[in-house]
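No value in this document is a laboratory result; all are computed from the given coordinates. These numbers were taken from a predicted model, which means no experiment stands behind them. Cβ atoms are built from the backbone, for glycine too; each structure is taken alone.
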Structure I
Amino acid sequence: MEASMRFRRTTAILALLAAMGAGPAPAAEPQRGGVVDVATIGEPPTLDPMASTADLVGIVSQHVFETLFTFGKDWQVVPLLAEAMPEITEGGRVYTIRLRQGVTFHDGSGMDSADVLASLKRWETVASRGQQAAKNIASIEAPDPATIRITLKEPYAPLLSLLAFNNAAAVILPAEDMAVPMEKPVGTGPYMLKERKPDQYIQLVRFDGYKPREDAANGYGGARHQYLDEIRFVPVPDPNTRVEGAVAGQFAYADSIPVESAGRLTGGKTEALTLKPFGWPVFVMNTKEGLLSDVKKRRAVLTALNPEDMLIAGFGSTDFYAVDGALYPDGYAWHNTQGVDAYGLGDAQKAAAALQEAGYDGATPLRILTSRQYEFHYKMAEVAAEYLKAAGFQVQLDVVDWATLTQRRQDPKLWDIFISHSPFLPEPSLIGVMQDSSPGWWQSEAKTKALAAFNAESDPAKRAELFGAVQKVFYDEVPAFKVGDFNALAAKSPKLQGFEPAPWPYFWNAWLEK
C-alpha cells in the first residue's frame with residue numbers, strides 16, 4: 001500500500017510544472033469560438049494512431065480518435081469510451097468492460113461492441129503495442145452490444161495502460177473501416193478531420209455530434225469540452241521559425257522550442273512553458289541487423305559515450321537537464337540503480353579495446369539516424385559522433401526530416417542507431433524498447449524472463465522491486481542508450497486559456513480570450 005501511494009504521489013511530478021488539471025480555474029468563463037494554429041515539429045507520417053509510435057501522430061490524432069481508457073491528471077488509468085473501470089475476475093485474467101452508450105462516430109453511426117471488437121483485433125495486428133498485448137491475450141469477445149470481455153492467458157499488469165496509451169493506440173473505429181493502411185480517419189473524438197494539406201496544415205473542426213463524459217475534466221480523461229471551433233496543426237520543421245512565429249503571435253502554441261530561446265518567449269504575444277521533468281533522450285540501437293546486432297559492440301558504444309557533454313550540447317544549462325542513467329529519476333516508484341554503473345563512462349580507450357575484442361573491422365560505418373526538427377537530437381548526435389570516432393568507429397550521420405526518420409527506422413537495413421526521446425511513462429512496459437516489435441527489435445531470453453515476472457505481478461511494491469531486474473538486463477544487453485533526463489520547453493499565447501501543460505498537448509477544454 002505504501003508503494004502504491006508513493007507511486008500515485010510521485011507520478012504527479014511527471015512532465016508538468018502544474019499537474020494536468022490541477023491548476024487554478026480560469027478567472028473568466030470559457031468562451032466558445034475561435035481558431036488556433038499549433039506549430040508542430042513537422043508533418044506526421046500518418047494519421048493512423050495504431051500504425052505509429054511517433055508522439056507527433058498522437059498529438060494530432062488524440063483529438064480525432066478515442067480509446068477505451070486514458071490517463072488522468074496523476075497518471076492513473078481512467079475510463080474514456082468505457083463506461084467505468086473494468087470488472088477484473090478469475091485472478092486477474094478476465095476483464096469485463098462496459099461501454100458508454102450514445103457515443104457517435106464522425107460518420108453518424110453509433111458505437112457498439114462490434115466496433116470495439118473489430119478495432120481491438122486490428123490493434124493486435126497493426127500496432128506494436130497491440131502486438132505486445134496480443135501475446136498475453138487468449139480471447140476478445142463481445143457478449144452483448146454494450147460489453148467487451150478480454151481474457152488473458154495469465155495476469156498481465158500493463159494491459160490497461162496499453163489500452164490507454166495514445167501512440168500505437170487502441171483507438172476505436174467503425175467496424176467497416178478496418179482497412180490497412182487506414183482509408184477514412186473516422187473516430188469518436190471531439191474534433192474531426194476537415195482537410196489535410198501536406199506540409200501546410202491539418203485542419204480539425206468541432207464534431208457537433210460529440211458526447212463528452214459527464215465527469216469533471218481530469219488530465220486526458222473526464223469531460224472534453226469543445227470551446228474552439230477549429231484547430232490547425234501547422235508543420236514548422238525549423239526550430240527557429242517556430243520561435244519567431246511564437247514571438248510574433250502567429251501560433252497559439254508552439255511545440256518543442258530550443259531551450260536557448262527561452263529568454264525570447266516574453267513580451268506579451270507568447271509565454272514560456274517548461275514541462276519538468278519531461279523525459280529522456282534515447283539512442284535506440286538496431287539489435288536485429290548490422291553492426292550493433294553484436295551486443296559486444298553495443299557495450300562499446302555505451303562505454304564510449306559521455307552523457308554530460310551530450311546533454312550540455314543539447315540543452316546548455318542544468319536548468320534543463322540532469323545526468324542520470326536510471327530509467328526513472330529519483331522520486332518515481334520505478335527508480336532504482338541496477339546496472340547504472342555502466343553508464344556515463346565516456347572512456348574512449350576502454351571502448352576501443354572492447355571494440356577490438358568484438359572484432360570490429362574499422363571500416364563498416366556506424367549509421368546514426370537523426371533529425372534537426374528536434375534540434376537537441378542533432379546536437380547530441382554531433383557530440384556522440386566524436387566520442388564514437390575516438391573509440392575507433394567509422395561514423396556516418398544521416399540527417400533527415402522527422403517523418404522520414406519514423407519511416408526509415410522501420411527498416412533494419414537502413415540504420416544502426418536512431419535518436420528519439422520519450423516522456424517518463426506511467427507504466428514501464430510502455431517504453432518502446434520493452435516491446436519486441438518496436439524498431440530496435442530487442443529480444444532475448446533474459447529480457448523475456450525479467451519482463452514476464454514484472455508484468456505478471458499486480459502488487460505495486462513488488463513490481464517496483466522487479467523493475468530493478470528489468471533495468472539490469474537493459475544495461476547488460478544495451479538495446480538503447482539513455483542520455484539523461486531533460487525538461488521540455490514550449491510556447492503558448494496568453495490568450496489561450498484553460499490549457500493544461502502536458503507531454504502530448506491537447507486543446508479540448510482550451511479557449512481563446514477575446
Structure II
Amino acid sequence: MNQSSTNRIRKIVIAGGGTAGWMTAAALSSMLRPDDVQIVLVESTEIGTVGVGEATIPDIVNFNRMLGIGEAEFLKATNGTFKLGIEFSDWGNLGDKYFHPFGNHGVDMNGIDFHQFWLHTRQAGNTNALEEYSICAVAAKSMKFTLPDENPKSLLSQMGYAYHFDATAYALFLRDYAEKRGVKRIEGRIEQILQNEQTENISALVMQNKERVEGDFFFDCTGFQSKLLGQTLGVSFHDWSKWLPCNSAQAIATERQGELLPFTKSMAKPAGWQWRIPTQHRTGNGHIYSTDFMDDQQATDILIQGLDAPALADPRTIRFTTGCRDKFWDKNCVAIGLASGFLEPLESTSIFLIQQGISRFLALYPSLTPAAKVIEEYNRLMTREFSQVRDFIILHYKATQRTDSEFWRYCKNMAIPDSLQHKMDLFQCAGRVFRDDHELFSTSSWVAVMIGQNVYPETAEPMLLGVPIQNIAQSLQSMQRAMQQASLNMPPMPNLSKNMQILRFDFPFLILSR
C-alpha cells in the first residue's frame with residue numbers, strides 16, 4: 001500500500017448533534033464518499049440544544065444550495081420564512097429606529113460609495129433616511145417580498161435575503177439528509193474521551209454503555225461544554241465580555257399572530273436587547289442581558305412585557321460568556337459552533353460561523369497527519385472571522401448616545417478593540433469605510449449601523465465637493481422613485497404555511513449612468 005493510501009483519514013467522528021453537529025455531518029457527507037471516509041455522529045436525546053438562533057444571514061442560502069437542498073423543501077421542513085434585514089429600535093437614542101438591510105444602499109457611482117452621495121445631499125437638506133434607498137428596506141417596510149432578479153441591470157438583483165426558521169427542525173432535516181448519505185448516528189452520552197499516549201491525539205469516545213467510538217479525526221460539537229477541544233485538549237478560552245458584557249439570555253416562543261414580518265426585530269432594553277423572530281408556526285422571542293446590571297427577575301419582567309402575543313411556555317434561561325477558543329483546531333480535533341466560541345445573535349451570525357468553520361476545514365482538508373501550516377492557517381482564518389464579527393457587534397453598543405441606565409453608560413464609555421476604533425475613526429473622517437479581506441459585513445452594513453446610531457462624518461467626501469448638488473439630488477430621487485415603484489408592484493410577503501409557492505417578480509430597471 002502506498003504512502004498516499006495509508007496517510008488518509010478513514011473515519012471522522014462528530015461529538016454532538018444539534019445545528020452544529022448535523023450541519024457538519026451534512027456538509028461532510030455531501031463532499032466525501034462513504035466508501036472512502038466513514039462519518040459517525042454521536043449524540044444523546046437526553047441532552048437539550050440551545051436552539052435560540054432562528055434568524056440567519058444570506059450565506060445560509062449558499063450553504064443549502066451547496067448541499068443541493070431545494071428552497072421550498074427546506075422552508076416546509078423548518079417552518080421557515082424570508083428575512084430582508086433587521087430593524088433596530090432604541091439603540092442610538094430612546095425613540096430611534098433604523099433598518100439594517102441585506103443588499104446595498106443605492107448604486108455606487110464613479111467608483112464612490114453611494115452613502116457619500118447621500119451624505120452630500122443630506123448636508124444640503126435631503127431629509128430622506130439612508131434606508132429609503134435600499135430595495136430590501138423599502139420592501140420590508142411594505143411587507144413585500146420577491147426573489148432576486150438574475151439580471152444584473154435590474155434593481156431587483158439587489159434583493160438580498162435570508163431566513164427565519166426553527167433551528168431544531170433544521171437539525172432534524174439535516175440529520176435525515178446526512179443519514180441518507182451514509183452518516184451513522186450513535187445514540188448515547190459520552191462518558192470518557194481517550195487520547196493516544198504518544199501523540200495526545202483523541203483516539204476514541206467511550207459511551208455510557210462502555211461502547212468505544214474510535215476515529216481518525218474528531219469534531220467537537222458539544223456546545224458550551226467543549227468536551228473535546230476545551231476539556232480534553234485543554235485549549236483555553238479568550239473572554240471578550242469586557243466589550244460585550246451581556247452574559248445571559250431568556251428565550252420564549254409565542255403564538256404567531258398577524259402578518260409575517262420579513263425582518264427580525266432587535267429592541268434595545270435597559271441592560272441589553274430583546275429579539276422577535278417570526279416563523280410560520282410561532283414567533284421566537286428572547287432577552288439578552290447582563291446580570292452585572294440586571295437580575296433575572298427584572299429580565300423576565302421586561303421579556304414578558306415586550307411580547308406581542310400569548311406565550312407558549314415559560315421562559316428558559318441560558319448563561320454564556322462571549323469569546324472564542326484560542327485555537328479552533330488542535331491536534332486531530334476541530335470545534336464547531338458553541339464549542340468553539342460564542343457571539344450573541346445580534347446580527348444573526350451564529351449559523352454563519354458554523355458554516356465558516358465547516359467550509360474552512362473542507363478547503364484545508366487534511367491528511368491523517370496534517371501539516372502544522374494547515375492547522376495554523378485554519379486557526380488564523382477562524383480567529384480573524386470571529387474577531388471581525390465581534391467588532392461589528394461591539395459597534396452597536398459603543399455607538400450609542402444613551403445614558404439612561406448604568407449599562408448604556410458603560411457601553412458608551414468603554415474602551416474598544418483597536419481594530420474597531422480604527423474603523424470608527426476613519427468613518428468620522430469623511431465617511432470612509434475600509435474592510436479587511438473577505439470580511440463578512442459589507443460597506444453598506446457598517447454604514448447602516450453607524451448612520452442608524454447617529455455616527456456621522458465630520459467632513460464631506462472631498463471628491464464630491466465640486467459636483468453640482470442638484471445633479472446628485474436628481475440621481476437619488478430617481479433611485480428612490482424606482483424603489484418605491486418596485487415595492488408597490490411586488491407581491492405581498494408569502495404566507496408559506498398556506499402556500500409553498502415561492503414567487504419571483506420581474507421588474508426591469510435601468511441602472512443609472514455613472
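Have a look at I, II and say which one yields -10000 for helix-only ellipticity at 222 nm (-39500 (n - 2.57) for each DSSP H run of 4 or more, over all residues; to 500), as calculated. Attributed to the structure labelled II. So distance in nm of label points 7 Å out along Cα→Cβ at positions 443 and 475, computed for just one structure, reads 1.2; which one of I, II is that? Clearly, the read-out refers to II.
Which one of I, II has mean count of other Cβ atoms within 10 Å over residues 219-226, as calculated from the coordinates, equal to 24.6?
Values: I: 21.0; II: 24.6.
Of the structures listed, the value fits II.
Here Cα extents along the principal axes in Å, for residues 243-482 alone was derived from just one of the structures I, II, and that gives 57, 49, 31; the source is I.
Here percent of Cα pairs over 34 Å apart was derived from just one of the structures I, II, and that gives 35; the source is I.
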